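Several structures are given next for inspection.
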Structure P
Amino acid sequence: MESETDHKEGGQSYTVSIALPGSILNNVQSFQLKTYLAGQIARIAAIFCVNEIVIFKEEGTDTRKGSETDPDVFMCRILQYMETPQYLRKALYGMHPDLKYAGVLNPLDAPHHMRAHEDSPFREGIVLSSTDDGSSMVDCGLNNNVTVNKKLETGVRVTVKMKKRSESGNNLRGKIVAPSIPLTSKGIYWGYQVRYARSFGEVFTSSSYKESYDVIIGTSERGDPIDSVLPFPQYKHLLIVFGGQHGLEYSLEKDRTLEVDDVRSLFHFYLNTCTHQGSRTIRTEEAITISLSALKGHIIPSK
């Protein structure tokens, strides 16, 4: 895994994904602390330039309707809220009850979270209106709105490639591009997408990428030490899977879709990224930080 600064001159074609169960919120004592923990996951993902977060439903956990009691829905919403630039949040989320304690969330401060005075070749925006001539007006968090030459539905979030400003600086124009373009064309880390998997098995059987995941790593205290399995193969789409309170073995045991007996068979590598730990337990958010740090420098993307 390499940082944004490693790719300033060119695009980045590889991706890093992490997967974890929303059930890690079940043992958190208050709604406020649940919010903070979900925000921690978002911050960790952004720090390590993770491109996708997969939240999977762990069978046997609380599945009652309503996001306050459904940890998976709640986790996904907080992660999506955190990834959204601040100037778009009110329009996209309003006063949703899940965001009651959004004030405890630390800023993501990712590259696409622009200030009004910052120049960038790309910006995130929300469509304000469209005209009959096939253009739309987009709020990109600037002092003036941006005109794009495409008729779009009002209220939709878009990625805009900014064109050169007029001499006055008031006439702003741009072009709608795919959200992946800042990364693939310029190597600019542009946040993460959130995917919900309805089961543990769906983490592996579905993918956000046409080519699927070519290197899949599971993490467990019963895994192999990293040094014992080096070197790792190069990857195009890397997926690192983390278990909940009872580990990945429990996730497999409760899953009804996978017809395998040994959890190791689901992964190319099954790793213990923190050998000789001084605590009996490592929380999932701690395991994510430890694992991404331990793997950095050992996992190399394909060219």
Structure Q
Amino acid sequence: MEALIDLFLQEKEIGELVKELEAGKDRQLIAGLSGGAKSILFKVLQQSSDQPILIISPNLLQAQRTYEDLVKMLGDSLVHLYPAEELIAADFSISSYELRAQRIDTLDHMARIGKGIYITPIAGMKKLLPDKERWLNSSLSTKVGAEVHIAEWLDRLVSMGYTRQPMVTAPGEFALRGGILDLYPLNLEDPVRIELFDTDVDSIRTFSAEDQRSTGKLETVSILPAAEFVWKAEDLTAIAEKLEKALSTSLKKMKDAEAKERLTINITGDISLMREGFVPENMLKYASFYAGTTSLESYFSSNGIVL
């Protein structure tokens, strides 16, 4: 591998590219290289610069291939994939746990740490996201001996995209039984059980989702959102008002009575849920009505390299 890197650096175009990046020209278009050659080039650039690198691939498949190649070369601690779906319908639907968990992990790493190589398809750059400050304030954490106000935590977990269930069996769920809070964060391999003595955290344990038995002890736990947007009550109210006005405008332009009825039924139910403080299923389709949206670019370092 080192011999290949040396050969790459001997190429005039590659050497000029590295010099331009070192000189601060951090936006570059790379064309004419095969997948394997591109991955070696990205490794060369990573070794030549302390700046984070954002690689934008044409589609999700190529992004995943580049990610896998770079993980083999650099390890998964340096390489992060933001696997956004390319179809609008897929984006609005409840995406697979694995893709959603990977997006959330990468988004949080980019927001808090910002070092390494980040890879996303073009769709990832178009995806609506909450502003960076909102995201940084959207996680929960606690430790043994700390105080937890359970009612506040339950409300926060719901706003973070978690679903309350009688028993936790899958990522994104939580359950409360007496003074025991079970939850399955998307950023952890196993669910966690927080045992409370009044309002104090008595213990934190990991457990098996299959047989519910404890598997280990933790001193601290950090819980990332189960969705990319964390909705507050005031957000839902504001979106409901805008959505109601947009619905009224659309209905006035429509002539098909049956279509008007379907649209009214589909949207008024969601408006009612939002006014009551509940997050409708597929809430992401209303994200454009939220005033605080941004894109992945605002999470990436302004001094980073974009390829």
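All of the numbers you see were taken from the coordinates with simple rules; none came from a lab. Just so we're clear, the structure is a prediction, and the values are computed from it rather than from any experiment. Cβ atoms are built from the backbone, for glycine too; each structure is taken alone.
Data table
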quantity	calculated
Parent structure of the calculated result -6500, given that helix-only ellipticity at 222 nm (-39500 (n - 2.57) for each DSSP H run of 4 or more, over all residues; to 500) is the read-out and P, Q the choices	P
Computed 150 for volume of the Cα convex hull per residue in Å³ - originating structure among P, Q	P
Comparison of P, Q - label where distance in nm of label points 7 Å out along Cα→Cβ at positions 82 and 282 is highest	Q
